[in-house]
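Chemist: Structures incoming, each one as structure tokens.
Every number in this text was worked out from the coordinates using simple rules, so none of it is lab data. Keep in mind that what you see is a predicted model, and the values were worked out from it rather than measured. Cβ atoms are built from the backbone, for glycine too; each structure is taken alone.
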Structure 1
Amino acid sequence: MVAHVSGGRERVDTAVTVLTPLGSGRYPFTQEYVSAPDETAIARVATVSTATLVLSFLVAAASAGLTAAANVLDRRRVYGLLRLSGTPLEVLDRARIRETVIPLAVLAGGTTTTGVYGAYQLNKAVGTTIDTSGAVQLVICLVVGALAVFAAIAGSRPLLRKVTGGPVQTAD
């Protein structure tokens, strides 16, 4: 037997109370009870996905910071000579940031787009509606992650200033 109950939660509770003696050993249950395992699985997948995204941005920020610092140290002679020839420190810094950010942005943009497309197709195949809170959460993660990456890259700016501050020592 299926009973459709309109109203709030207390109306559903009243219906369950009334229907319990009529079930001859079978207790009535609601649609929430039936769909609880699916909703739990979806919530766990969402939690794991968010944790993976956060961890990915932490790794990307650490990698970008290390790459930016390593590039400064690897090219310290070139940067020093450019600085002695009159190139402003801001120009060197912008070039250093671009060479780290552009590949990272292309990679992160491509993987994010692929992930969003995959999630859309999965939701479409399962027949679920798309939750806008997930999209908002994704945008917040992307913004915070991008800020962390830029902060990590900017962390090597003092190193660039120090490396280009004095006369250049050559191996000659």
Structure 2
Amino acid sequence: MNTTTLKTNHLILRKLKPEDTEAIFRNWASDPEVTKYVTWLPHPNVETTQALVRMWLKEEENPKTVRYMITEKESDEPIGSIDVVDYVDGIPEIGYCLSRKHWGKGYMTEACQAFVKYLFAIGFDKIVIEADVNNAASNKVIQKCGFSFTHVERKEHNSALKPEPVTVNWYEIKK
């Protein structure tokens, strides 16, 4: 199991802990603005987040799971997360969320750059990511992190948890 902690100028990316549940719920999982462009709906209560954290902790037993909580250096409280959400033909696809009160500070760019560097260091040569075409901020972060646009894809449903159609930009970065 991966226990590496990643440090940047302003952030620490660390493994999930069971006691992170309340902060995850409060800081981003329950916020409809944060969840607007992701594949799941806002959590209606902390019990929903507890179930997610239990699932994530179980997934940590799988060596293919690569997930970090994003925290500011001054605080151990999670303000976001970044992880490998899927593997596309063996290539990691990453995704992320960040608390709305931390938007516009460059934190997600900083976290994403560190995460990409880490994935390259552990042996991946290519990483992919998608972003809703309407999510200007996320598309900008992805480009700042050095990803190159590859194509647009229309999906008839975003996910089982969010079944509406979505159009996404796909990007890739190579080592």
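Chemist: For structures 1, 2, which has the highest computed value of relative contact order in percent (Cα under 8 Å, 6 or more apart)? All intermediate terms of the calculation are to be shown ahead of the outcome.
Modeler: Working: 1: 38; 2: 20.
Max of relative contact order in percent (Cα under 8 Å, 6 or more apart): 1.
Chemist: Now, a different point. Given 2.6 as the derived value for distance in nm of label points 7 Å out along Cα→Cβ at positions 108 and 132, which of the supplied structures 1, 2 does it correspond to? Write out the running numbers ahead of the final one.
Modeler: Working: 1: 2.6; 2: 1.1.
Matching structure: 1.
Chemist: semi-axes √(5λ) of the Cα gyration tensor in Å, for residues 68-147 alone computed as 42, 12, 8: which structure among 1, 2? Don't skip to the end; give the middle numbers.
Modeler: Details: 1: 42, 12, 8; 2: 21, 16, 11.
Checking each candidate, the match is 1.
Chemist: When distance in nm of label points 7 Å out along Cα→Cβ at positions 36 and 124 is computed for each of 1, 2, which one produces 2.7?
Modeler: Working: 1: 3.4; 2: 2.7.
Corresponding structure: 2.
Chemist: Taking FRET efficiency 1/(1 + (r/R0)^6) of positions 4 and 116 (r between Cβ atoms, R0 = 41 Å, to 0.05) from the coordinates of each of 1, 2, which one would give 1.00?
Modeler: Working: 1: 0.65; 2: 1.00.
The read-out was computed on structure 2.
Chemist: One of 1, 2 was used to compute helix-only ellipticity at 222 nm (-39500 (n - 2.57) for each DSSP H run of 4 or more, over all residues; to 500), and the result was -27000. Which label is that?
Modeler: Numbers: 1: -27000; 2: -7000.
Only structure 1 yields this read-out.
Chemist: Then there is this: For which of 1, 2 does Cα Rg over 2.2 N^0.38 Å, calculated from the coordinates, equal 1.81? Display every interim value, and only then the final one.
Modeler: Values: 1: 1.81; 2: 0.97.
Among 1, 2, the structure yielding 1.81 for Cα Rg over 2.2 N^0.38 Å is 1.
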